[in-house]
Structure 1
Amino acid sequence: MTFRKKRLTKLKASKEAQALRQELLPSAANTLSYQAIFENGLMQVAPNYFSQSYLLGDVNYQTVGLDDKGAMIETYSDLINSLDDQTNFQLTIFNQRVNLDKFRQSVLYASQEDAYNPYREELNQTLNQNLDAGENNFSTQKIITFGKREQSAKLGYRALSQVGEFFKSGFSEIDASFEALTGQDRVNGLADMLRGENHLPFTYKSLTLSGLSTRHFIAPTSLQFKNKHYIEIDDRYLQILYVRDYGIELGDKFIRDLIQSDLECLLSLHAKGSSKSEAMKKLRTKKTLMESQKIGEQQKMARTGIYLDKVSHVLESNIDEAEELLKTMTQTGDKLFDTVFIIGLFTDSLEELSEAVGTVKQIAGAHDLSVDGLPYMQEAAFNSLLPLGYNFLDGLSRSLLTSNIAVNSPWTSVDLQDSGGKYYGINQISSNIITIDRQKLNTPSGLILGTSGSGKGMATKHEIITTKLKEGNEGTEIIIVDPEAEYGVIGQAFGGVQIDIAPDSTTYLNVLDLSDDTQDEDPIKMKSEFLLSWLGKLLDRKIDGREKSIIDRVTRLTYKHFETPSLEEWVFVLSQQPEIEAKDLALDMELYVEGSLNIFAHKTTVKAENNFLIYNVKKLGEELKPIALMVVFDQIWNRVVKNQKLGKKTWIYFDEMQLLLLDKYASDFFFKLWSRVRKYGAIPTGITQNVETLLLDANGRRIIANSEFMILLKQAKNDREELVRMLGLSNELEKYLVNPEKGAGLIKAGSTVVPFKNKIPSHTQLFDIMSTDPDKMTRS
């Protein structure tokens, strides 16, 4: 690098640093009570005190039965109970108001330079209506932070990471994700809370450039504690309350009701445990002192001539509470924790703040809780509210058992909202829209299952069309296997090519077409394997060992002597073999090469350049249909391999999937194809109303077990019960499959299952295209 280039680089870095300082320096950074955040996520709160934060995922708490809810709370309780008396626990829940306009733009379908924008406009109109009717204006984030005293950052990180891994393992049992936050994550998360979502994004590179601390990236421009009841943060207000008294019976809905109250709030529950022996000793001592006080008061009253067994109601209640705590700790093994539960409310005006405080007190009262303000303590409460892992508030703690902490469940309901995902309908629990990017799943393979008339045709067409509208033609190919000629209309609307395979058709598929793009498999070997399965199905008999050897040899010889052979050349080579079995096999094949069923003996006539193909086999008889489908699958395989080489995604839809599982030859070949295409980046989806056929077939059950995406519509009783068992669905979720409205049911993405509905307005062009009304479908 020349001197001039070095100087320019330094000057550029200096200007960037200056710009960063200008934006960040006028802040209240010193108010934040921590010293440093390291890149690995460890925070140094004080010289010998460290904390680590983890992002807690949601679970379907509202859609499980009481037994499952109990199991979730028990798991959560066991994890909290595992903490030693040196580790601080903090649960933080941030209910953040979303910029709805920004969110709207992220889910709407952008116009493109094609002929399909009118459809995008219709879809966007439906999306906008659902966004306005839903609760998409809030997002909820749950963070668990552990704090601990250690002699060094290295020891702190090691100790806290061990705690985090133990919790991660425990939460995995109830399908709740638990991921460690990096230093960058923690800084940006804290900035979200105090600066809003439009804050300057933080990276450690920008930290080096600016020469400032992480606190400057987090702190707002202005923090004022002039008022004893609330804090002024830039042009907003924050008031922090605390739960002063807990009722006799603690329920699991307080946090949920706070989150669903349309309040932008930050909740923090701190808990610091003590050893069981120490806690019981303290409780017994406290109980003894209170009983002595009771006796003293009784004696004092007796001297005035008043004889009462009971004295102060408060004192009696405290003695009973201590007795109950001792009893519970002895019977259950629960620990005793010093806890503080604080609630921070963000508003744009003092009037709104007063209303928000009233709302919280009303919700608390409904749950037999008492909430109070923190006059003159807002600064200490402010740092305790943030997920720093340390409680700065003294003298406000309440003793709670492990189970009483755990029952304040952090879970509400799950939403499926992938950034950049396609629209699938409305979450019936939260009323939020559902967007899913199947490519983000570990196994994006999918199934759409439902009885006749349940709406599975509409659901399938909706996904196909939204894929076309979002991804266009470039880089994406859609292939539909259409045994009942149901997809011709969307093919015509979106420039697809319908490939009619029938005895009287002039469209042909060559059984011997070969893909030379296969990366890790021998294409001729694969073709030989295909022919073994296909010929067995074609001739409706078992291919014996000698015939298998002949077929393999003939396949290799055919490709050796012919550059682009068809079945006619293959049978010719077969007829030249010396074995009597070869002669007999060639005679068996005569009907399919020279006879009336020679539709597979020609060169392929399908144009390869189209990115939307529909294979229509409706006109074939029941015997020929499975045979033709096997040829179609072989063609699809070739396209998938080619598309991967070109960097294109392939979406494949297999309608009437049960037809592919009716005999062993077709079932085994289809399962091999299903498994192979996934490795080459394709996304297969099976559609059927005959769920029983899938459940009775070993390959069908394996497909169900390995499909992370599912749309489950109305199911017959036996099918529903078996699917519920296989997928581990709760009784509450099962109810959504019993008698749902058309197009409603359950949608599954990964381990998350939510009830959904997706009603397409009947007055739209999209409805006309998707409708399965026979009068609206083209017949070939």
Structure 2
Amino acid sequence: MTTFLYLQRFANGEPAAMPFDVLISILARHGKPGRGLHDTEITFEAGRTAAGATVIGARTGGALCVGFERPYFDAPLRALVWECMRELACVAFDDALEMIYTPLHGAHGLPPAMGAACANGVRRVDSAQQLWPDQLEAGMPAPERPALRYAKVNGNGPHLQTFDHGDAAAKELSIELATRPEACNSATLRVLRNLSARVDAAVGANPGYHPFYRFAHDASSLLFMESAPLGTLEHRATMVSPGPGLSAPLPGFASDREVYASAHAEQARLVAYVHDKYRIVLDGSSVSITALAGLLDKLHAFYVNERSRQPANAAFSSPIAASWAMRAGCYLGSVVASQIGGQWGYVTRGQRRLMVVRTHRGRVCHPHLQVLDHIVNGPRDNVARWYAQLAASDASACARADDMACRIPRLCAMLLGAGDFAVGAGLPLDAQLARDQLDYSFASLRPLEAWLGQVRQRHAAGEVAAPLLARLIDAAGAYLGEVIRGNTPDASQWQWMNYDDMVRAHPAFARQRPRARDFLVFLDSAEYTTYPLASISALLTDARAESLQDYARKLLPHGAGDGAHPLAPDDIEQWPAEPKMAMALDQIRNAVMKWRRTATSADYDNMYAANPGWLGNDSLSEIFRRQHLLLERGMVVWASLVQANNALFSEGPHDMPALLAYSLDRHFEARPQALQRVAQELFAYKGKDVPAPLQHIATCLANELRRPQDLAVPDMLTRRRVMISAFLAVRKHMPADVMQGAWFPVLTHPDTLCLMIAPRQFWPQELVSAWTSGAMV
């Protein structure tokens, strides 16, 4: 998610001035300079280069920065950026520091912290062809974004300020800023100050609108607010950040079966070509990368000779280099995935999609660009050296034979009888599987489950060999997981993870799940971990196990897939009671009452939550005045999570705000899952058009700074009285100090609107175990 592309020159780790007149002359060849509210602005042809650019600096002191707002990463921007890099020895980088480009020759003086923060490493470029090459990236349609029309001080059009998201009914508009703190300096922050000035002017011309700036990194929002203001803003704006010292997850890598298939087809063409022309065998081993590097050395010599015949400073682009970058990049990436451990997929940058490999340790690699850099830059960017370093830093903890995450597309192909898998090879009752209906839709889970039912009967009769059953679980589990991923709006939300890699990253995971076949590979997200293979295995042994559609429905947003249906009041009325949930609630109530009879002041002090300090005048700080009342006289009821700060789903030092649904109605004492269903339905409407009765709740979901208290859920969802309330999720009150359950007990009292999670000391052991194992999601 890139909002700005910056050009800056650095010396000894500090921004250095560029000749202002030279820079403006270059920019003027590509756009129209004009004076903005505070600094020089460049306007480009609509739909090309960028939405606009801001130049920080002046003739007297030189130019310190150029910030391209909403860059298109197209050919015009490539030509402009390369001309600036070549003439001014400047560095190009995006605000999220996903990629940094420096000139190949000469010292770039980049701040060390900035280079270290760039996950993909600093790329040295010697040709415009190395900047977001068209041949290696796919363009995507530009999304429709809300905008406000106003009269700009700079007379050059367009007279629009664009936003990322908008709520027309609430007249709220937001700009997403992925800016990393390491990308912040006085000049880049001044670019953001210019943006806020334009937004303020646009809001002034359109009364009633309220802007939000949503920072992905808390430190960046603080740096922005501490930066020098350019003038007084006339209209109020809201700054939103993840919380003290935190960063919000951004759309990132999405594994993709089509990318996998395309990569393997291209690398097969390369293998055949290299064998026919050079009699060199590229066998997919790590050793073969050395042979590939030798071929690229020869291509570099050819490239240098070809380029030398071009006019000086010509924008030279080599078709041969592009062709080899594609095919050899696919080969290099496939070896990384199979030998080091990784998955093929894509990331997005602006309106472009990049074919990449993500290692199981989380590093996103650009093998095509590595090959291109070797061809253009020569041995100093040798792919064999790059591969060796990656093998040392990112090798999977999983044995190569057990690495199922890198083989998910092949496992799906096995189920579908696609690719090099013939129908009838290696799966039980293969002929009974309705493959023509397996299109990765939600509805396709029904014919899959029907087939599994047939296999279950044969398995119960002892007619299915164990190896065939294991292959079936792997293939059907991979397909089930891909249905979930494919029907989730943000394809990067879920990542396939090997058990061994998870245990290396999080050793405590080994205490939650055994290293069994059903858990060797699974889906992981920022909020949940789920086990598709275990779901398939359960269906093959128990006809009463949860259906595949019910399993998937819990993980998919409202309306995703044919089987997802809106909640109706009768659904809650007819929800089956679960006596053990009512018993657990009674146990908590009894434990609280017993504690109250003997509790001392010290006992109360041990239960109290400490004020984290960052709340300030936030209404949630009322809990620190009311927690004694809740502990002393509050009643215990079930509640379910609607939404929460992402930081709560992992270990951390801070208590965080969240939103819950709760009810005093005895109907829910044995049905906390029914409350969860209400909460899921409400969250599914976040950021979407909602029915009028739900508008007030949807507004609170969209604006996470609002603190609703006892908002009634409309009867279009349930005829029972259910309320929505904000609360402070106190870590010390939750088992393991982490939000791991979708429902939980809370303390409430009629004398206060505050709510508190019933401290974990009162929970029965069975409930604690269900929470820590993830069974309450």
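Which one of 1, 2 has distance in nm of label points 7 Å out along Cα→Cβ at positions 261 and 589, as calculated from the coordinates, equal to 5.7? Checking each candidate, the match is 2. Kindly point out which one of 1, 2 the value 120, 81, 55 was derived from, the read-out being Cα extents along the principal axes in Å. Source structure for this number: 1. In terms of relative contact order in percent (Cα under 8 Å, 6 or more apart), the structure with the greatest value among 1, 2 is 1. Kindly point out which one of 1, 2 the value 5.4 was derived from, the read-out being distance in nm of label points 7 Å out along Cα→Cβ at positions 189 and 765. Computing distance in nm of label points 7 Å out along Cα→Cβ at positions 189 and 765 on every structure in 1, 2 gives 5.4 only for 2.
Given a computed value of 1.00 for FRET efficiency 1/(1 + (r/R0)^6) of positions 117 and 221 (r between Cβ atoms, R0 = 41 Å, to 0.05), which structure among 1, 2 does it belong to? That value comes from structure 2. Looking across 1, 2, the calculation of distance in nm of label points 7 Å out along Cα→Cβ at positions 397 and 757 that yields 2.5 traces back to 2.
Looking at structures 1, 2, which one was helix-only ellipticity at 222 nm (-39500 (n - 2.57) for each DSSP H run of 4 or more, over all residues; to 500) calculated from, given that it came out as -14000? Computing helix-only ellipticity at 222 nm (-39500 (n - 2.57) for each DSSP H run of 4 or more, over all residues; to 500) on every structure in 1, 2 gives -14000 only for 1.
Quick one: mean count of other Cβ atoms within 10 Å over residues 429-436 came out at 14.1 when computed from one of 1, 2, so which one is it? Checking each candidate, the match is 2.
Read-outs throughout are calculated quantities, based only on the coordinates presented, and are distinct from any laboratory measurement. Bear in mind that the values here come from a model prediction, so they are computed numbers and not experimental data. Cβ atoms are built from the backbone, for glycine too; each structure is taken alone.
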